[in-house]
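Only the coordinates and a few stated rules stand behind these numbers; no lab work does. Fair warning: this is a prediction, and the values are worked out from it, not measured in the lab. Cβ atoms are built from the backbone, for glycine too; each structure is taken alone.
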Structure P
Amino acid sequence: MNGKLVISLDFELMWGVRDHRSRADYGDAVLGGRKAIPEMLRRFEAHGIRATWATVGLLFARNREEMLSSLPDVLPRYDDPRLSPYRVIAEEIGENEKDDPMYFGRSLVDRVRESEGQEIGTHTFSHYYCLEPGQSEAAFEADLKSSLHIAHESGINLTSIVFPRNQMSQEHIDVCVRNGVRCYRGNQGGIAYRSRPREGNTALVRGLRLLDAVVPVTGRHSYPQPTQVGKAINVPASRFFRPYSQRFGRFHELHVSQILREMLDAAKRGEIYHLWWHPHNMGRHTEKNLAQLDKILGEFTRLQDRYGMTSANMSDFMPAKHAAI
């Protein structure tokens with residue numbers, strides 16, 4: 001088997017950060033991410049990259065009225081009310097994408113779906129947090145069904161999921177399978193990457209992940225094939241592609257070098273290497289971030305020529321594909 005590079009993106013705009021960031025302190029990154037998406041798509045096309053865009057269901061809505069008409073039958077009742085986005089819809093966002101591009105993204109969804117090889121997956125309807133106190137299986141299933149419905153209304157059949165904040169349990173995976181979403185991005189190996197609620201992401205855990213980004217202290221993260229989990233298919237993450245920050249200086253050079261070494265190892269072994277990030281990660285220092293991406297995609301082309309490495313999105317691992325790509 002030839003090695004495969006898998007890329008998945010957590011496509012969420014402001015919905016993914018609204019519980020801990022504001023328009024004032026992070027809106028520029030979200031808007032910058034919007035501008036970076038066409039640049040990423042152009043690069044993907046040039047290098048023959050197939051990618052999964054795990055999309056928050058609310059981004060399918062063309063206006064606030066459509067958002068409100070698509071709400072789940074059961075809303076989450078988190079212990080921390082700030083985690084629920086539904087007050088934001090009623091009180092804080094604009095009417096449509098032109099009015100409020102931080103929270104609406106239908107034009108970008110359409111741009112992705114029209115690009116060859118790009119899969120639209122789900123990132124849940126509301127950026128749902130599966131392991132936060134107060135959530136329930138019933139609320140998660142209602143959220144997932146809303147995501148499936150609003151995508152179906154756009155002619156898209158969702159078969160892949162990326163769980164927000166990488167929070168998941170077997171019960172949540174079972175709900176996905178029951179609703180036809182059979183492929184998911186599991187977490188990479190190592191204790192630092194286990195599914196946990198927000199309070200479990202201690203300074204020690206974050207520090208270990210940061211160290212692992214440049215020194216593989218948690219071991220190898222490529223693998224021979226996805227894991228069958230009951231009727232679900234787990235395509236685990238291998239590495240989070242960290243955005244450039246002036247604070248970390250040479251860290252980013254070391255980080256990209258680590259990714260390139262891991263890609264080479266996966267290509268030689270004929271294994272899968274799954275890289276992921278958020279579009280808004282490239283919303284600041286966009287030129288530097290795209291330059292880092294160019295190095296990675298250039299290396300993929302070299303590995304393709306030398307070792308026959310190929311590109312795959314998550315739905316490519318489905319035994320019988322149903323996704324509209």
Structure Q
Amino acid sequence: MIPAIFGLQGAQLSQQERDFFKAVDPLGYILFARNVDDRQQLRALTESLRDISGRDDVPILIDQEGGRVARMSAPQWLTYPTAAALAYGFAAQPALAAQAVRLNYAALGLDLAEVGISVDCAPVLDVPQAGAHDVIGDRAFGDSAEQVAQLGQAALDGLADAGIVGVIKHIPGHGRAGVDSHHHLPVVEVDEAALALDIAPFKALAHAPMAMTAHVLYRAWDATQCATLSPTIIQNVIRQRIGFDGLLMSDDLDMKALVGTVPELAAQSLAAGCDVALNCWGDMAVMMQIADRLGDASSDCLRRLSNAMMHWQPQQLDAIAARQSDYLAQRDSVLRELAGTA
């Protein structure tokens with residue numbers, strides 16, 4: 001198994017993709033809107049990926065946060081509120097707000113379970129700061145580290161209720177980024193004391209099964225390398241100070257925050273301490289070059305992968321609709337109560 005998560009080109013696997021994935025055995029796969037048509041198609045696609053890997057618990061990821069980050073969209077699937085909308089009323093009724101978040105993510109998670117997706121790249125634990133770029137914005141659960149941590153835990157719990165593995169992101173914190181790392185490298189200039197706020201939600205949820213790095217350069221920690229490529233940040237901050245010992249994946253290595261070829265960046269991210277390199281675009285030439293650069297997954301990576309995927313639990317398909325309706329009815333009742341008290 002190579003320590004890479006790969007994307008796919010379309011709604012069905014090509015023969016070239018089948019042959020390549022069978023030969024190199026990537027750790028997992030990530031899906032996007034280009035891979036999604038309807039329930040029957042998506043279920044068939046995830047079954048194909050499991051058949052090729054020979055692993056029932058192969059991680060099959062998607063970014064399904066709710067709001068503007070939703071790869072499975074209407075009219076085929078339900079529309080879910082943003083993290084910010086779900087956090088409404090936290091100040092007045094924190095326990096009730098957490099209940100609404102958990103119910104929401106349990107319902108959302110059942111959408112994924114129904115089509116064979118096992119991992120959701122959520123929740124966002126970033127704490128937005130004044131003047132930051134809105135790439136995080138309403139994807140965050142608030143601007144208080146304590147609130148983000150409490151509601152982030154509720155989101156993880158809701159996904160777990162649906163048998164789905166959650167991924168906390170973007171560790172060690174994207175909330176101060178002044179630019180969008182999809183297009184530019186954010187540089188954070190504040191000192192270590194200020195950065196304690198950024199890492200606080202990740203520290204509180206350090207037990208999460210998986211995490212995704214931030215392509216952000218933090219001058220106080222490493223003056224030359226962003227978190228994804230920094231041994232100092234991964235070892236000293238993420239692994240030690242935060243205490244995260246789950247499966248650590250890079251953010252997408254095709255993002256413009258990074259300089260270099262994707263295969264080079266994949267090797268650099270693993271050398272820095274990431275367990276797995278994430279490449280989302282399904283470009284066969286690039287994936288082949290990545291596979292040529294990477295060796296087998298390390299023993300630590302395999303241990304963390306095994307521990308993470310213990311959180312995945314297949315669901316009874318014939319019970320999903322009724323369970324989801326119940327979760328949504330409870331969520332809406334809680335949200336109405338919150339609206340009356342906020």
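State the single structure among P, Q that was used to calculate FRET efficiency 1/(1 + (r/R0)^6) of positions 39 and 135 (r between Cβ atoms, R0 = 30 Å, to 0.05), giving 0.25.
P
Looking at relative contact order in percent (Cα under 8 Å, 6 or more apart), point out which structure of P, Q has the largest value.
Largest value of relative contact order in percent (Cα under 8 Å, 6 or more apart): P.
When you work out distance in nm of label points 7 Å out along Cα→Cβ at positions 231 and 263 for each of the structures P, Q, which one comes out largest?
Across P, Q, distance in nm of label points 7 Å out along Cα→Cβ at positions 231 and 263 peaks for P.
Using Rg/Rh (Cα atoms, Kirkwood Rh), for residues 199-246 alone for the comparison, can you identify which of P, Q gives the largest number?
When Rg/Rh (Cα atoms, Kirkwood Rh), for residues 199-246 alone is computed for each of P, Q, structure P gives the biggest number.
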